[in-house]
1. Of the structures I, II, report the one carrying the highest value of distance in nm of label points 7 Å out along Cα→Cβ at positions 112 and 136.
2. Any idea which of I, II comes out highest on Kirkwood radius over Cα pairs in Å?
3. Taking distance in nm of label points 7 Å out along Cα→Cβ at positions 64 and 144 for each of I, II, which is largest?
4. Here helix-only ellipticity at 222 nm (-39500 (n - 2.57) for each DSSP H run of 4 or more, over all residues; to 500) has been calculated and equals -9000, so which of I, II was it run on?
5. Out of I, II, which has the highest value for relative contact order in percent (Cα under 8 Å, 6 or more apart)?
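Each value in this text was obtained by applying a stated rule to the coordinates, not by laboratory testing. As the structure is a computational prediction, the values presented were derived from the model and not from experiment. Cβ atoms are built from the backbone, for glycine too; each structure is taken alone.
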Structure I
Amino acid sequence: MTLANRLTLFRAGLVFPYALLALNGQRTLAAILFAIAAATDLLDGYIARRRQEETPLGRVLDPIADKMLTITALIVLTAVQTFSGWLLAGVVIIAVREIWVAGLREGLIANDAELPVSVFAKAKTTAQLLALFLLTFGDTLVGYAMFWIAVALTVFTGWSYTATSFKVFSFEADEPTDTDTVH
C-alpha cells in the first residue's frame, strides 16, 4: 500500500477520536486532531503525484475520507450547538452537496466518464476545513464567516458539477430488451 493511501486511511481513522474529544468538551485537542487530519488531505495527493503513485484505491478512498471528516465535524458541531438556527441551513447544504456530487461521480463512472476536481472545489474544501477547524476551537466570528464562504463555494461547485454531469447523462429511457423485467 502506498504512503498516500496510508495517509488517507489515517485521516479516516482520526474521525472517531475527533468526534469523541469534541463531544466531551476537549475542543482544543479535537481541533488539533482535525488539523492533522486536514493536513493529510493536502499531503496524500501531493505525495501520490510526486512519487507517481496515484492509485484507483486512492481515487476512491480520498473523497470518502474527506466526506467522513467534513460530515462528522458538521454533526459534532451541531451537537455541541456551534451550529443552530439559520446556520443549520448551511450544514444541510454542505452535507447534501457532498452526497449529491458523490452520486454524480458514481453515475459518471458507470458512463465511462470522469468529473475532474475544479480549482473552485479545492477552494471549497479548503474553506470548509478551515471553518470547521476554527469552529472546533470555539465560536469565532472568523470561523462563522469562513463557514458562509464555504457554503457559497459549496453551492457554486455543486451547481457546476451538476451542469457538467448532466451533459454526459442521457435523459431518455433506454430501449427495453427481451431480458428487461418491468417493475
Structure II
Amino acid sequence: MTEKKLLPGRLEEALDMCLFQEEIPAVLLIDMQEGYLPFLKHSQQKEFKQVVQRQVEILQYAKKITLPIFLAKQYLIEGPMGNTLSQLKEILSGYENAVEFAKQSRSAFAETMLEPQLRLRGVTSLLVMGMTTNDCPLATARHARDLGFKVISAPTVLFGSYPIDHFYYQECFFYDDKSRNKT
C-alpha cells in the first residue's frame, strides 16, 4: 500500500504558487449546509468547528486575491439540505466572483454548469473543500482530475467520519496546511 504523505505548506501558499506558475485557481466549497448538522456526533463538534474556521480563512484569502469561488449545495429528491452555513455564506455576500449552484449528484460536475463556468474563467486548478470528505468532495475531486483540473486540498478543509481516501494523497496536491519554519 502506498504511504499517505502530505505535501508541506499552507493552502494559501499553494494558491499563490498556482498564480506564480501562471495557473488560474478557483475554490470550490461542497455541501457545507445546515441540513448536515443534526448528523454530527457530539465527539465531532470540535473538529467540525476547526474545519469551518479554516474554510472561512481560505474563503477570505481567496476573496482578497479575487479568485473565483464556487459553492455547491446538495439538493436531494426530498429537498435541499438547507442553507450554506452562515459563517461561510456571509464572507461571500456581495462578492461578484462567487457562484452558488445546486447539485443532485455526488460530483459537483454531474449535470451542473460547473465545468463550463470554470472553463469560461480559464480555471486550471481547483481547491476542494467540503463536508463528507469521502463522498461528494471525493467524487468531485476525481471528476475534476478526469477533466484535467489540478486538484488541491488538505485534511484541514475537509470534514468526514471516515479516514481520508487514498485518492487525495495519490492523485491530488494534498497539503498538511501547516506553516513552514523559516530559517
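1. Working: I: 4.2; II: 0.7.
If we compare distance in nm of label points 7 Å out along Cα→Cβ at positions 112 and 136 over I, II, the biggest value is for I.
2. Values: I: 17.7; II: 16.5.
Ranking I, II on Kirkwood radius over Cα pairs in Å, first place is I.
3. Numbers: I: 3.7; II: 2.1.
Looking at the calculated values, the largest one is I.
4. Details: I: -26500; II: -9000.
It must be structure II, since only it matches.
5. Values: I: 23; II: 30.
Comparing I, II, the top value of relative contact order in percent (Cα under 8 Å, 6 or more apart) belongs to II.
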